[in-house]
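Take a look at the structures below.
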Structure 1
Amino acid sequence: MSDIKFRDELVPADEALNIVLSGAGPVGSENLDLMDAACRVLAEDLNSRRTQPPFDASAMDGYAVRAEDLEQIPITLKLIGEAAAGHPFSGIVSSGEAARIFTGAIVPDGADTIIIQENTEAGEGEVTILTGAPEGKFIRRAGMDFAEGDQLLKTGDVLDAPRLSLAASMNYPQVKVYRKPIVALMTTGDELVMPGGDLKPGHIIASNVFGLQALVQENGGKTIDLGIVPDTIEALQSAIRKAIAEKADIIVTTGGASVGDHDLVKPAFEREGFKFAFHKIAMRPGKPLLFAKRDGDDHVCRLVGLAGNPVSSLVAGPVFLRPLIRTLAGFPPDMIEPISASLAMALPANDERMEFMRAMAEVDANGAISVTPFSKQDSSMLANLAKANCLMIRPINALAASAGDPCQIVPLRRFL
């Protein structure tokens, strides 16, 4: 932050995001048992510790035979044994012989073809082959999937279901993954009470923290709840020190992000060594937004100060907080950036503030995404936000748009 000067002006939202992400990267790594590593990001390349399959294996239930015995069909072969998964047949299949075999079993020495059981007729100590097959049919050759030493997973891969299963098949009981960023949530405001509390005149239910906690956890972070902090410099400083002591990578505040006499977040954080980059952005909703950073001896802590308005905070959260969390958690950039879509309706020209419109995105049969912004965009409408599955971005001073024009969206939930 030493090379960034505080900007006491409306900072464009895209510039603000670049500042938030500047210098951000994975916050560290840890070794986890595979069972605990789902959806985490690999912090190292993984080379296979084994070959898969480790042997020639049968792909079907049937009989292991020699292809040269199948020149004339039907033919009756002597049944000399059985091979099952985990229970190989130790003999050798010679001319005129066959071994009963099951899926996954080692193909016996001497055999080079599998005849599926539907194409046979079993007898006492023998089997009649009714339909032939070429050499190698229904045999999975050793190393067909991968070989020992192959690099199959790399740093930055997200351990989804197939990759996690692959790591197990590569014989890794543990993997090194990037650590989850620790996000401390601080709610400010003497007017706030928790849901279910005694509402007195002037009180407001604190709802932001629940949505922000979900956002943090959905995007690879873990939370510390600092609770509702009274509107005093001393109380705010105490909460900040607690977050720093617990090695929070990000402190998120809601409320107190403006510049009024009762907005104490900025001075409290400045007293605790945070250096500010900006405190307001050219964005609708969510104009009040603080960003600062504290460079400690062994730990960096960032502040993202959101507006107290629930809609403003829960729109700014996906736009600024989510990319920051995912960057610190090691997720690749293609999982952080907005995605392209097209408008399903005409829109008027925009003004000097970038607008993030609550909207519904739909995918057609060809995979194209079309977006319909809601007609009502008032920042007080939280139920409206809960219905939306994306935010549609209107750039600063955007010209009037027509249906079919390209646009960018920030997904709020899965719709693809």
Structure 2
Amino acid sequence: MKIRDLATFVVGNPPPHFGGRYFLFLKLTTDDGITGVGEVYCDTFGPRTVVSMIEDVFARHVEGADPFRIESMWRQVYGRGYSMRPDLSLVGVLSGLETACWDLIGKSVGKPVYELLGGLVHERVRSYTYLYPKPGDATDVYTDPDLAATRASEYVGQGFTAVKFDPASPYSVFDPRQPSLETLERCEAFVARIRDAVGSRADLLFGTHGQFTPAGAIRLARRLEPYDPLWLEEPTPPERPEEMARVARQTRIPIATGERLTTKYEFARVLETGAASILQLALGRCGGLLEAKKIAGMAEAHYAQIAPHLYCGPVEGAANLHLAACSPNLLILEGIETWGGFHADVLRSPIRWEDGYVIPPTEPGLGIELDEDVLAAHPYDGDRLHLEMEEDPVG
């Protein structure tokens, strides 16, 4: 079996845009007609540029290849151009192509991917969601602690046992910074109101995006500690885990990080420095399924847990689910609400979510199929980045 063809899809994510402005899917087809799908999570270039990157990597390293030879393909792509180091955009492209190869492999042998990566450990996977706005909200759920508490209660009523929120925004290309007193007070109010609303029925996941200096993050953590969050996410920027480790040593709140990291090499530094005990690897960026399994194995040896990150489309979500299902050190899986909406619309059969848990599929490969009619009806024709930060300093 050899890989023959590549197709790419830049799909506009309609309002309310949960998961980003667009999704970037790809499909590989073999010479015997089997297809496999992947998703590239790349924020650093516009979508047409990323498509050109995918096409270039495919032509040089994937076309004509045996999809079973994952390790060989991975090293050829990782080392191209005399780089041999973590490269966020290149490894994002590699992640999508590698995931599609696993989909091909699973379909060719008639097994779900998790069965090929160690076998099922979790028959259902605990999930969490961000607090998202609803049509008709009188205020902003991202800045109003009372509305956030109401929304958290609604999600817990649906079956969620953990909710995430990030009231410390905005974040800027000029970060890290010290949080203002106003920010500290707003963050503490969020955690206090939500804890009061949900009690012990749900864990609280406090999200940041590397906005703060270590000293600023420690000040924030001390405000939050009385409310016992399950984690404080990415309190400092991703480049220097040694600095994040300073925060970890000064707080009782577990530190989570990883959505902006790629490959085993960057995650190894997190574990070696003690920067975090929860790794939030994103399968559309970190290097694909086999690389993610290696990262999860390293984490297991450090008694750290994984909580796969999702802020893109359902193909990465499906890959995250397969990793979660076969990893003994899984903590929890991120989803976008109950895996419905447009995330379900682009699939022929949606990913199953029941009472706070995602159910691993039994179908071969990733267990999903893209609905190409829906993809064609929702093209993204813009040139904006998937996510964008403030370009001015935040006071």
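Match the computed value -4500 of helix-only ellipticity at 222 nm (-39500 (n - 2.57) for each DSSP H run of 4 or more, over all residues; to 500) to one of the structures 1, 2, and report its label. For helix-only ellipticity at 222 nm (-39500 (n - 2.57) for each DSSP H run of 4 or more, over all residues; to 500), the value -4500 is produced by structure 1. Please state which of the structures 1, 2 yields 4.4 when distance in nm of label points 7 Å out along Cα→Cβ at positions 51 and 355 is computed from it. Among 1, 2, the structure yielding 4.4 for distance in nm of label points 7 Å out along Cα→Cβ at positions 51 and 355 is 2.
Work out the source of 21.2 here, i.e. which of 1, 2 gives that when Kirkwood radius over Cα pairs in Å is computed.
This value belongs to structure 2.
Taking FRET efficiency 1/(1 + (r/R0)^6) of positions 91 and 155 (r between Cβ atoms, R0 = 30 Å, to 0.05) as the criterion, the top-ranked structure out of 1, 2 is 2, with the highest value. Suppose relative contact order in percent (Cα under 8 Å, 6 or more apart) works out to 23; of 1, 2, which structure was it derived from? Of the structures listed, the value fits 2. Can you tell which of 1, 2 yields 5.1 when distance in nm of label points 7 Å out along Cα→Cβ at positions 171 and 211 is derived from it? Source structure: 1.
Highest-scoring entry among 1, 2, by distance in nm of label points 7 Å out along Cα→Cβ at positions 19 and 219, is 2.
Computed from the coordinates by the stated procedures, all read-outs in this text should not be read as laboratory data. This structure is a prediction, so every number in the text was calculated from the model and none was measured. Cβ atoms are built from the backbone, for glycine too; each structure is taken alone.
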